[in-house]
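A short reminder: the numbers here are calculations on the coordinates, not readings from a lab. The model shown is predicted, which means the values in this text are computed figures rather than measured ones. Cβ atoms are built from the backbone, for glycine too; each structure is taken alone.
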Structure 1
Amino acid sequence: MGLGPDVKKRIVIIGMGFGGIRAARVLAGTGHDVVLVDRNNYHLFQPLLYQVATAGLEQESIAHSVRAMARHWPGTRFHLAEVSGIDLAAREVRTATGVIPYDYLIVGAGSVTNYFGMEPVERHAYDLKELTDAETLRNHILTSFERAVVEPDPARQRALMTFVIVGGGPTGVEFAGALIELVQFVLAKDYPELGTHTARVILVEATGRLLASMPEKQCTYTLKKLRSMSVEVLLNARVVDAGPERVMLHDGAVIPAHTLFWSAGVKAAPLASALAVSRAAGGRIPVAADLTLPSQPEVFVIGDMAYLEQDGAALPMTAPVAMQMGMYAGRAILALESGTPLPRFRYHDKGSMATIGRNAAVASAFGLNFRGYLAWLVWLLLHLYYLIGFRNRIVVMLNWVWYYWFHERQVRLITRRETKDRL
């Protein structure tokens, strides 16, 4: 849709996550000035962060330079900056390096981990939202085994090899499966002097089932598969406190552990609080049916930051929702400029999936339910498809093939020494 320079508008997109990237693709080459803003110079494929943390993938293989993408998007330019605020009245985005005026604004800054006000847990736990988080967690896991080798106290040695994972959603399930395989098939050979069979991976879920959004049979399969892999699954259990060497549950039980991984919730990124608008649960911003702020029709909020109910329930904070919202926001701006009506946004759920381990996954899509090897194969192919960058796809695929045949994970590198326990 080529528009002349007399109607050229400046469109600022905050956040180069799944939603921001899709919006940029729609708007590129349409005759507008599209400014991409992010505090990182890369797009991160967050669903595979846990594989970086468990030594399966190099961190560079799941990230792609925004400038490399923008080279192929006419009319777009990238601005590396942390957004500190948005002046809705003046139509300006404030950053540490200056002010960026806009005619249209798309806000997709994503989410951060939600610890629900438990400060000790937040201080001691690890999460996976940034690329550096995955490297930090990998360093910690490998360092824990190095320390266990020289630890004379058997109880403390076992605590060093105990990993508590909170949250039975896709991230928690996938991380638990990948971690137990790392311990059993790789670290058991690296540390023959350790009885790695005494290592514990404990998955804690507050409700009575894992992968709650999936059908019952998928949840049951996931639970049985994880337990058959020696993952200890605690249902109807909540972590309420944590310290340097222990994790406490709601019933008073104490688990001696040096590693706590938190995947039990997310909330809107702090930028949401910088907007002078009302907020819903999880700090999310309520949007109209066209994803705009009710009082600001030129401002679109997409992805995890947006709160929109559909069929009586809020849309989930997931990558597929963000991608569809990003594409819609881009099209909505073009429709506004051309005077073309556009129907309200509606999310089309194409299903969900999670991998559990080698040859094991669950998938629910298009009314069909898959389990086991077929679901695992579908999971692999879809993740390769959605990865950005041909090189990244090749590198990730080769790593997966290598691990499948040899049960080896090549990225067992401690790239930073720990000065003290975080847990």
Structure 2
Amino acid sequence: MVTRMLLAGCTALGALAVSTSLANAVELRFQCYQDGTECQTWREEIAKFEKQNPDIKVTVDEVPYKAILESLPVQLAGGSGPDLARVSDLGGLARYMLDIRQYVDDADYWEKNFGDELKWTRVNGDGDNGIYNLPDQLTVTGPFINKTLFDQAGVEIPGDKATWDEWAEASKKVADATQTPYPMAMDRSGHRFAGPAISYGAKYFDESGKPITVDKGFADFAKKFVDWNETGVMAKDVWAGSGGATYQDASQEFINASLVFYMSGSWQVARFGKEIADAFDWEVVSPPCGEGGCTGIPGGASVVGFKHTEHPEEVAKLLDFMAQEDVYADFIGKTRAIPAHKGLQEKGVDYPGATENVKKALAAFTQAARNLTPTAFEFQGYKNNRAIMNATVARLTQAIVGESTLDQALQRIDADVNEAVKASGDAK
């Protein structure tokens, strides 16, 4: 009887200890948007973290991307909001982000594997070595081709070091031979335009980091691009069909097999795998080359903590867990994303359940990520890059539709960017 009473007492005390521990647990709120299954997958990984750290409870609030773009900045400006969030406007929100360097176990691990992307949130000058963001989705701009059309036309697919001119020539041959409406198309986006421009030698910035936008490399590719739109090599309606900085893609044209070569990016892989299925063979090819290299532009999303949190150490502990290779690889594989993690870019990632063409496409974009130029990373990390992208789209469209000459368009791009940078109060 005494033994039973003692056991019952111990059980009660144990339950009370667990209850007290849960009551005293630190609660973190993680605001998350998803393109596919990112929030769902992070919930699965965070459940493992909570099991290892019963004194920390994490609530994942899934919200629309619009809330991240519009509502979250307002909250942060007022000193409130979640402890963490998944965001894409890294430069714009960097001022609110928590530097976790002092809390992580191995800052060198972060630098080695995520160093290029960490620079995108370092807006406090050259001496800033803070760790503010975990890039959980690296995107890379690059081209897709309809391989079936190349096979039908009997045209050899250009090699990895082929130039833009060589791709334009090959795509035109394929379109003519197969009576395909469009040889080439590029998303109506200054972000998409920047990779080819850099490949043609565009520097975008001078040695001090000040934007110069229009230089010889930029102008050379702009001339070629406008010419291709005028001669039908590029699908003109993609850019000419909208005004201002409005975004437009050509994904439906590619899905419908009415396009040979499509300059877009890695975020299209999952959609193409699902919507094209086995209708035709498609591939991701290396970015075409120019005298400045063969590059796309990186982008993507990051999970970040915020300065206003009352629990900086716990936020850092969670981010450090999410960044570890095994956890990160599991997340990337399940969400079918490109790893920003340099070690995993070299080793490769397993994508369970993905079709072979999707796996091949993701591997091709992962390789492209390893070959991105420093200028491409600098462009993506520049906090006023939206001004460059918007001016590029709006003014080049005016040249394409005949509202201005190319020279006038290039002059206006420079003027627009200078005005926007001045209005931002930033010399850079």
Structure 3
Amino acid sequence: MHLDPIDLKDAGVQDWQVLRGDLSFPLAVLKNSALQHNLNWMKDFCQTRGLDIAPHGKTTMSPELYARQLEAGAWGISFANVFQAGLGARHGVRRIIIANQVLQAVDLDSLSELLRAHAGLQVYFLIDSLAQLRLIEEWRVQRQSSSVFTVFLELGIEGKRTGCRDHQEALTLAHNIRSSPAVKLAGIECYEGALATCNHEHDKDSVAALMARVQKIAMACEADDCFETNEVIISAGGSAIFDLVALHLTPHLSRPARGILRSGCYLTHDHVQYRQHLKCVGERLNLKETLRPAIELVSVVQSCPEPGLAILSMGKRDVSYDLDLPVPEWRAQLGDVQTRKVPAHWAVTALNDQHAYLHFDAQSPQDQHPIVGHLVGSGISHPCTTFDKWRWMPVVNDAYHVVDAVSVNF
């Protein structure tokens, strides 16, 4: 039955039921109970350690999910660029970390206008070189601007991505920031995610070494009066080994200071990549439960063209595949009131643009075979590259009734 367009906010009162086939497939859905569990879990994790969180908004690009994170106590939201920060600012985010370098004139123009247009907005971005600082200063002169941007000095890891590689380089940059009219230094930042291996001793040692560098440069900057804000911020924390960062994130400074994690994937978690990382977190913290997967991709068995092969109606345009292929979790016939776990021999082995190859044991009992028209719910690996394939996602309860919806704005 054709339905007229509705406002996204009204999705939860339409009496839609995914298993009944009220929405077309493939369809990415968010499990409400898992979202709430993850919000509460991370809030407790931060509060018990005296830390704050500014989760990466680039993961979801969803204002509705930002609102839930802020309501759960997030200090602010992090983004990867000025465009993304603009989405946050337009939807009520008032503390923003751009966890990346800002240096192009067009981005500095946009950021300056964003700060002018939104009273009370605080934006921080990263700086890691004298070359970047000079570009910002040149922009300020060319535009005859009075803008003073608030920045974090970034420390990096050899062979990895951005950030100062050694202490003297970082301290020299900090001194130049202090004398620049274009920027003011508010804190120190790093990203440790590239160190994650799930080898506990390796991860502990490598993170401790990185964070010791962070603390050393923070103390040197304080001693040389490089910080120009009332509060100093120390920020780190991807979604893989944030527990190890948290051990070292409280700044050892005499002035007011705040430790801020930036983990983003915790909200929806996943069924492969981050599930494995959180298993390791649970082992280190001696926890029976950590985060729960909240995002699933529901597709239809559209063809069983040969023994042992079924084709599902999802593909590279619908689900992440950069780290791992989707994992079949449950099956259902249209109209079922509950799902059933798929047989262990079911596996997605390849994706085309809009087809998934589901292989199964053709010699297994017939009731373990996929059937054309039936639904298959799959777990995903890496939330970031599933979200960017959708413009909206329904939020469902555990019975797959739609109770809400979120927009996605990549």
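Observations on the structure shown:
- Identity of the structure behind 69, 23, 15 (criterion: Cα extents along the principal axes in Å, for residues 251-306 alone, calculated), options 1, 2, 3: 3
- When Kirkwood radius over Cα pairs in Å, for residues 27-178 alone is calculated for each of structures 1, 2, 3, structure 2 gives the greatest result.
- Structure from which 20.5 was derived, mean count of other Cβ atoms within 10 Å over residues 59-66, options 1, 2, 3: 1
- Identity of the structure behind 18.4 (criterion: mean count of other Cβ atoms within 10 Å over residues 331-338, calculated), options 1, 2, 3: 1
- Calculating FRET efficiency 1/(1 + (r/R0)^6) of positions 131 and 371 (r between Cβ atoms, R0 = 30 Å, to 0.05) for structures 1, 2, 3 picks out 2 as the one with the greatest value.
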